[in-house]
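J.: Each structure below appears as structure tokens.
All of the numbers you see were taken from the coordinates with simple rules; none came from a lab. These figures come from a predicted structure and were not determined experimentally. Cβ atoms are built from the backbone, for glycine too; each structure is taken alone.
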Structure I
Amino acid sequence: MTTGGQIIVISDPLIHKPVPMEQHQTGALDYDHRWGLFERPVVMVGGELTMEALDLRYDETAKFYEGPLQLKANGGMFLIDDFGRQQMRPTDLLNRWIVPLESGFDFLRLRTGQTMQVPFRQLIVFSTNLDPNELVDGAFLRRIQMKVQVESPDERMFFQIFATMCQRMKVPLDKDSFLHLLQKWYREPKRTFQAVHPRDILKIVISMCEYEDKPITLSPQLIDDACRAYFV
């Protein structure tokens with residue numbers, strides 16, 4: 001896009017994934033081929049997020065502006081993971097977006113001083129394991145209107161997650177190995193179930209099998225070795 005004779009790059013191949021259009025879908029339609037069909041963008045950031053990433057960044061060499069992350073996420077979702085662990089205070093981040101969250105428009109400033117109004121039309125998701133009341137005050141929490149608490153899974157849900165990850169990661173599911181995991185590494189030490197544990201433990205199992213040049217499988221011994229490496 002351009003404004004005031006300045007070029008602002010919005011397209012990002014890591015974020016905007018084109019949808020291939022077949023001939024039978026376009027048919028004989030006459031349309032501007034400068035436009036393309038893309039999947040809804042998903043932008044996910046964590047503790048590395050800085051305030052500079054939320055404003056226009058000018059490239060002195062290429063002589064154009066790089067669009068901020070929220071502009072690239074328009075029409076999709078902007079997920080801020082580990083909210084509260086960024087390189088700025090949570091209130092600074094929310095102050096930056098206090099007007100866009102209510103109005104649906106953001107204001108960006110060129111280095112010439114010119115201000116431009118752009119759409120702010122994406123689903124903003126804040127994810128954190130910290131107490132929200134310790135991060136921001138009630139006024140800010142009211143602007144984040146929907147809060148969803150994601151609790152730890154129970155044993156039944158934990159097994160469903162484990163089985164799903166086995167299928168997705170192409171690891172043969174062995175129920176005896178899972179029961180061993182459940183008893184030795186959760187029930188006996190009274191460890192809290194976390195939904196991310198199955199994926200991480202299976203990744204370690206796969207790495208150990210590949211390192212030893214063995215078929216990827218599950219066994220109580222592999223579960224023990226993976227958990228010793230994973231849990232502190």
Structure II
Amino acid sequence: MNLATLKQLNLERWSRCQILPARKAEVMRTAQRLCAGNTKARFQGVSDRLVELAATDHSIYPVPWWFTAIVSEREYGPDAHGNQRWDRQLGQGDRLDQPSIHIPRGMGPYKDHPGDVTPGHDAWTRCCVDVLLNSAPRAGKWADWSIGGALTLFILYNGTGYEDFHHEASPYDWGATNIEEWGKYVTDGRFDPHVWDTQLGCAAMLKGMMEIDPTIKIDGA
């Protein structure tokens with residue numbers, strides 16, 4: 001499926017997307033955590049760093065803070081106590097201080113530096129900037145931040161296997177919504193049609209976050 005078609009399809013899906021009533025409370029708890037002041041500030045620190053880099057490299061586009069927040073939730077989520085984690089890589093959830101072993105492999109380690117300042121100039125931020133600029137789909141080089149474009153980028157972050165090979169909506173985007181379908185990649189490259197993805201999808205989280213934070217403005221949403 002080409003990108004233009006996928007963007008249009010995701011725009012149409014968004015127009016009829018609803019969070020499943022049984023998952024709404026869970027979605028809103030997650031959205032509240034991701035939008036909390038100090039947490040949002042760290043996600044915004046990644047966007048601010050990309051703005052700085054874009055000033056001298058016009059191929060770079062700042063990534064909205066909510067995109068980084070939602071990807072972090074899909075890739076590794078909170079700790080066992082429900083607290084936001086800052087010790088994991090944005091690319092795949094592997095440890096921040098060790099080279100990654102899952103796709104994308106070999107990223108990192110990302111270590112603390114003397115004089116680090118949080119948010120914006122610390123090991124976790126450096127990891128995010130590296131991933132967003134240098135790991136597929138290179139979100140920091142993505143220009144289309146309309147709702148169709150953003151939802152497509154989320155899918156590209158995880159892979160287009162659902163659409164390309166199984167002709168269904170990716171649960172990475174649509175989990176916990178009325179758009180979700182049966183089937184899940186249970187490991188890299190292994191699809192099981194009988195598994196229901198129980199993670200919250202990017203669209204559900206984004207809808208919840210937009211209810212909480214009116215500063216999130218997206219063309220077409």
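J.: Work out the source of 6, 21, 16, 13, 12, 13, 8, 6, 4, 0 here, i.e. which of I, II gives that when P(r) over Cα pairs in 5 Å bins from 0, in percent, for residues 20-59 alone is computed.
T.: II
J.: Given a computed value of 2.8 for distance in nm of label points 7 Å out along Cα→Cβ at positions 52 and 92, which structure among I, II does it belong to?
T.: Working: I: 1.3; II: 2.8.
The value was obtained from structure II.
J.: Of structures I, II, which gives 14 when relative contact order in percent (Cα under 8 Å, 6 or more apart) is computed from the coordinates?
T.: I
J.: Okay, next question. When helix-only ellipticity at 222 nm (-39500 (n - 2.57) for each DSSP H run of 4 or more, over all residues; to 500) is calculated, the result is -9500; to which of the structures I, II does this value belong?
T.: It traces back to I.
J.: For the read-out Rg/Rh (Cα atoms, Kirkwood Rh), a value of 1.08 was computed from one structure; give its label from I, II.
T.: Answer for the origin of the read-out: I.
J.: Work out the source of 3.3 here, i.e. which of I, II gives that when distance in nm of label points 7 Å out along Cα→Cβ at positions 76 and 204 is computed.
T.: Details: I: 3.3; II: 2.3.
That value comes from structure I.
J.: A value of 17, 35, 29, 16, 4 was computed for P(r) over Cα pairs in 10 Å bins from 0, in percent, for residues 108-187 alone; which of I, II is the source structure?
T.: II
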